[in-house]
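Take a look at the structures listed below.
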Structure 1
Amino acid sequence: MGTPLRTIVFNIGGGAVNGHRIKAVQTGGPSGGCLPVDCFDLPVDFDTLAEAGSMVGSGGMVVMDERTCMVDVARYFLRFLQDESCGKCVPCRLGIARMLEIVTDIAEGRGTEEQLVLLEDLAETVAETSLCALGKTAPNPVLSTLRYFRSEYDAHINERRCPAGVCRALVRYEIDAEKCTGCGVCLWACPHGAITGERKQPHAIDPASCVKCGICRDECKFDAVMIV
């Protein structure tokens, strides 16, 4: 207690092991909030984290790097919280389900500015009117990501783009012909036969066959597979 988040993440935890820039930390379990690096000087205590939009909760922390989409993070935790809701009170039972519907629309490229306003109002209502602590804290992933990462929601809605390249409906995979050596690793790894090309010649991805699973990108040792 009292230790700054920055000390825990970078000094004790060792920071990012993969060289990617750390973007956020989610504290307190599934109904905790997501705090950006700008908040990492905050000490870990009940009042400070609550004021920042998160909580101590279970004491757990999830550190996320720049490859994490905060809209997708909110959707992930809402799915869990929907399953955990007992359904006794209307705000929690229907409110979480409706928040999940809206966030899913945004992540899949169907979101609107009106939905974003509704999402924020709904999250605040669920937090104020739910009977138990689960319902009262369930909006935290939504409210905190809206508070600190609103630009990502705006990009999904206004540009139909996922800045982190996570939301499948809003990205496509391409191969950089200048970087591709034609080694064939991505072609062999693709489970859907979406990649074609001769050995030692630049390969290509067929958008109609690609399901955006990302296996080709993981397997490529030359960083030739791009998310655009």
Structure 2
Amino acid sequence: MAGDGRPIVVELYTSQGCSSCPPADALLGKLAQKPGVLAMSLPITYWDMLGWKDTLANPANTARQKAYAKAMGHSGIYTPQIIVDGLTDVVGSRDTGVKAAIAARAADMTTVPILLKPDGHEVHVSIGAGKPADATVWVFHILSSSTVAIGKGENEGHTMTYRNVVRDLKPAGKWKGEALALDLPRHDAADPPHDTLAVVVQQGGYGRVIGAAFISRPDYSARR
């Protein structure tokens, strides 16, 4: 993504088995089209017990939400939850609250420059220097759209289209304030199908986002 600053990172924790989630899923879909925003849907696993196993859920997404709860001092987790730039926790269906949180971050945003450059079988990641910090470099593999017919559970009979679904996420290194270069495999057989790659630099692993960038088709393609 090019332009001034960086995208604001919006993470929606959701589930196909959650009857309160469709409005939040719809809002995330709108945010995914908004310039200057990296909106990601992270389906979780703990509502699978309600009668429908979420077809997109990932244990790594559940672990990330739990880590946020610990970092923020919350006693538990819930859906739909939106976390903006690693700092602000908002009920994911509350349009006004979510937009206010995004606007607040746009007015007070720390930026570490990140450049993503596809080349052959790799994506070259260049992270610029900045104020020293103990930060984690996260890599997200994202599927831009997935339509699911839900056969059981609280949303039985509904067909839902989910946007910017995180299919895989993993830490790729640490950023301490000095310039950092990483090479990521562009096509890895172990990765689930995806068409977008995002890199996020986040203080302490689950704190303030200080850098973010992403690339999508046609610049990046991992179609199977």
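Just so it is clear, none of the values below were taken in a lab; they were calculated from the coordinates. As the structure is a computational prediction, the values presented were derived from the model and not from experiment. Cβ atoms are built from the backbone, for glycine too; each structure is taken alone.
Starting from the value 23: which structure in 1, 2 was relative contact order in percent (Cα under 8 Å, 6 or more apart) calculated from?
It must be structure 2, since only it matches.
For the read-out Rg/Rh (Cα atoms, Kirkwood Rh), for residues 58-121 alone, a value of 1.08 was computed from one structure; give its label from 1, 2. Could you put the intermediate results ahead of the total?
Values: 1: 1.01; 2: 1.08.
This figure was derived from 2.
Compare mean count of other Cβ atoms within 10 Å over residues 42-49 across structures 1, 2 and report the one with the greatest value. Please report the intermediate quantities before stating the final value.
Details: 1: 14.9; 2: 20.9.
For this comparison of mean count of other Cβ atoms within 10 Å over residues 42-49, the top structure is 2.
Could you figure out which one of 1, 2 the value 21.2 for mean count of other Cβ atoms within 10 Å over residues 74-81 was computed from?
That value comes from structure 1.
Let me ask another. Upon calculation of helix-only ellipticity at 222 nm (-39500 (n - 2.57) for each DSSP H run of 4 or more, over all residues; to 500) from the atomic coordinates, which of the structures 1, 2 produces -11500?
1
If you don't mind, another one. Given that FRET efficiency 1/(1 + (r/R0)^6) of positions 90 and 186 (r between Cβ atoms, R0 = 35 Å, to 0.05), derived from a single structure, equals 0.55, which label among 1, 2 identifies that structure? Could the numbers behind the result be given before it?
Values: 1: 0.10; 2: 0.55.
It traces back to 2.
Moving on to the next point. Which of the displayed structures (1, 2) returns the greatest value of mean count of other Cβ atoms within 10 Å over residues 162-169 on calculation?
2
14.0 is what came out when mean count of other Cβ atoms within 10 Å over residues 66-73 was calculated for one structure; which of 1, 2 is it?
Details: 1: 21.2; 2: 14.0.
Derived from 2, not from the others.
Once distance in nm of label points 7 Å out along Cα→Cβ at positions 34 and 202 is calculated for all of 1, 2, which comes out largest?
Working: 1: 3.4; 2: 1.9.
Checked 1, 2; max of distance in nm of label points 7 Å out along Cα→Cβ at positions 34 and 202 sits with 1.
With Cα extents along the principal axes in Å coming out at 62, 40, 29, pick the structure among 1, 2 it was computed from. Provide the component values of the computation, followed by the final result.
On the way: 1: 62, 40, 29; 2: 49, 39, 28.
This figure was derived from 1.
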